[in-house]
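Next up: some structures, all given as structure tokens.
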Structure P
Amino acid sequence: MKNKFSRRLFIASSLLALLASAPLRAGEPSKIAAALQPFVDSHSLAGAVTLIATSNKVLDVSCVGYADVAAKKPMKPDSLFWIASQSKAMTAAAVMMLVDEGKIVLDDPVEKYLPEFKGQMFVETQTVDRVILKKPAHPITVREVLSHTSGMAFSSRVEQPTLDGLPLREAVRSYALTPLQYEPGTKYQYSNASINTAARILEVVSGMSYEDFMQKRLFDPLGMKDTTFWPTERQAKRVAKSYKPDTAKKDLVEFPISQLHYPLSDHAVRFPMPAGGLFSTAQDVVRFCQMLMNGGEFNGVRVLSTNAVSVMTSKQTPDAVNTGYGFGLSISPDGFGHGGAHATNMEVDRKHGIITIWMVQHAGFPNDGGKSHGAFKQAAIATFAPDTKP
């Protein structure tokens, strides 16, 4: 009797071990991948890495398509992407650290920290052969540069041929010499120059270079090991290539990142661009989003005060302006987030209680590829928040 029991126990244990070591239904895609694969098959989407998380847990990471279509190199969880303007939110978070410390005051004029901005004027009227400048009712403030309401242009004329060719100090001096495009605080106008200016204030106040501050105060504490302005040669091999529609808008064509100088690892020629220069992975970006969703804390480490996060993630544009923008973040009734020039996106969806990270490298989509992001979000909600009220 004892031998029979031992034999049965041995068989049961062996079966459990076999089941534990067996692959999970090889070839069966996740629901997220299944929703996106048709876009890859129709050459509407080169590839994507998607991630879904709660405030403290990653629920799903899915990869579809290719990081390099010609080489048939598949997207992988650690693929790197130029996240472009998603950098704005990270820069704003760094500035808010100094607000928390009382070293920067949001309603202070920028000229308090950067004297070169004293006497800046705005364009009251402009014709083909005449420009009339006027003194603004008040000088631009830190709050206004963080919320794109300062009146600053998108960039200055000297930021050519790429946006990463000037040291931050020189780029910001060129903004101070450029007239504002409207009366500060009266409109919303998306501006790389304004976020770069906020980053320069950070440098002056902290006594650290912008890039060192970002690394030591934000990326290292959050464990964002692959977030950088300068991908190393090893990291560069993981950077997904960028694609756009061909002339017939039926297929994909590879193209370089025209806003940045190559090689990407060249510290001598390339400079950190706070408004849009970062490269990152889905796993790194979600850590930043989880920190915000947790009110400034990540894995027991407090990065920002709850008040700082509240300000960042609430509407800072004037009541008369319809555009909802906080500090480095687009604001909606359901949450907040930001996209990048090559279609990357991060979103904290408070309504459904999830974070969605969308990593692609596209300047436009052929066929119906523009619907792929929406298909991802629908699949994410249906899979991980099915009981949430629509």
Structure Q
Amino acid sequence: MLSEPSSRTVQIRLDDGGATLIEGAATARLHPNWLRDQSTESGQIEPTNRQRLFTPLDIPADLTITAAELRGAELVATFSDGHVARFELDSIRRRVGWIEDPEAPPSPEPWTEPLDDFPYVDWSGIGWGVGDADEQAVLDYLTAFFRHGYVVFRNTPTEPDTVRRVANRLGYIVGQNFGWVFDVRTEPDPTDLAYTSIGLLAHTDQPYRRPVPGIQLLHCLANEAPGGDSTLVDGLAAAGAIAAAEPDLHAALASTEVIYPYDMGTDTVVNHGHILEYDRRGRFLRMMFNTKLDSPVFRSGIDLDAWYAGRRWLVGWLNDPSHQVTFRLEPGDLMFMDNHRVLHGRTAFDPSRGGRHLQGCYIEHDGPDTMYRLAVRSRRARLSG
């Protein structure tokens, strides 16, 4: 919950051309250009899209803050170019990291065994448009997805191309080398091992694409063959496990460049990355794990022993049944999973004893992120009104 600032707890003082914000023991120096860029005064931004109407060349290179004061819940600043701007104090406190963004999705929660409550979501609560959606159902679905990396929708229509409609409800469908929507079923000349009946170990999809698809949707139209159960496992938890148990192997997986090729003759693409990828602050970004086609980029002096040992360690951990959730998709079920975090697999099945037909596609993370932020914003506005 956001704390309420007041002139007694927050102070502002001019500081060598900028201004320093003070709250208790915390201080933040506000650079004049940084603060000036936050201005939303008339003529500074386009009111509909809130994008700036001024450019860096419109601002003096020697810009300073000449006056700053707190007026209740606002910070009012005057700049050396004559511009006066009012800022919501909470907005500034949020941008300097003192309070949380109330619209930010929940943080991921690693899981190393099946969740007590399987995150099934009844599609009727999500609906095909904002007008027929249940606000709480939407927030519950998104909260479960952001925390655990996957949900399974139930009671979606069982007609072909439903997955496209669901994708465009939850985000924006993106194309890849199998088309906008692809059919997962046995084929005589499979363009991927998914189009066979063999079992598939835990993997992420299409590490050879640029960009790597963010979220995968798999919709069940038929699943009559014995076998063919779906498995999911948390790559975020696996990364933490190997970092704790085998730090040297973890370091090799995070630092050794890997080539991911896809080559059918008629379709070929290559990407480079790392099995484990982190941002500059050490936060987990994604796992690119697909042992069907990965290979470390050879460079003199790299420790391939550590890379192969780490890869083998992950294969064992990720495919340990105690770390996985195993379930059967029924017609109308739709699996929705973070392809940068959650790895999926499948047990073998017998196509001679029944059909198995899934349809799949991909969207990117900004779809659910936008949906969550707008739902929270709508709720806050309704409750405050």
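For mean count of other Cβ atoms within 10 Å over residues 216-223, find whichever of P, Q sits highest and give me its label. Top value of mean count of other Cβ atoms within 10 Å over residues 216-223 goes to structure Q.
The maximum of percent of Cα pairs over 26 Å apart over structures P, Q, that is, the highest value, falls on Q. Suppose distance in nm of label points 7 Å out along Cα→Cβ at positions 48 and 288 works out to 2.0; of P, Q, which structure was it derived from? Checking each candidate, the match is P.
Have a look at P, Q and say which one yields 4.1 for distance in nm of label points 7 Å out along Cα→Cβ at positions 104 and 264, as calculated. Answer for the origin of the read-out: Q.
Of the structures labelled P, Q, which one yields 18.5 when mean count of other Cβ atoms within 10 Å over residues 64-71 is computed from its coordinates? Source structure for this number: P.
Between structures P, Q, the greatest calculated value of FRET efficiency 1/(1 + (r/R0)^6) of positions 136 and 200 (r between Cβ atoms, R0 = 30 Å, to 0.05) is seen in P. Structures P, Q were shown, and Kirkwood radius over Cα pairs in Å, for residues 128-271 alone at 17.8 was computed from P. Taking 1.7 as the value of distance in nm of label points 7 Å out along Cα→Cβ at positions 112 and 176 derived from one of the structures shown (P, Q), identify that structure. Clearly, the read-out refers to P. A value of -9000 was derived for helix-only ellipticity at 222 nm (-39500 (n - 2.57) for each DSSP H run of 4 or more, over all residues; to 500); which structure in P, Q was it taken from? Structure P accounts for this read-out. Could you tell me which structure in P, Q was used to calculate distance in nm of label points 7 Å out along Cα→Cβ at positions 120 and 352 as 3.9? Computed on structure P.
Where a number appears in this text, it was derived from the coordinates with a stated rule and is not lab data. Everything numeric here is computed off the predicted structure, so don't read it as measured data. Cβ atoms are built from the backbone, for glycine too; each structure is taken alone.
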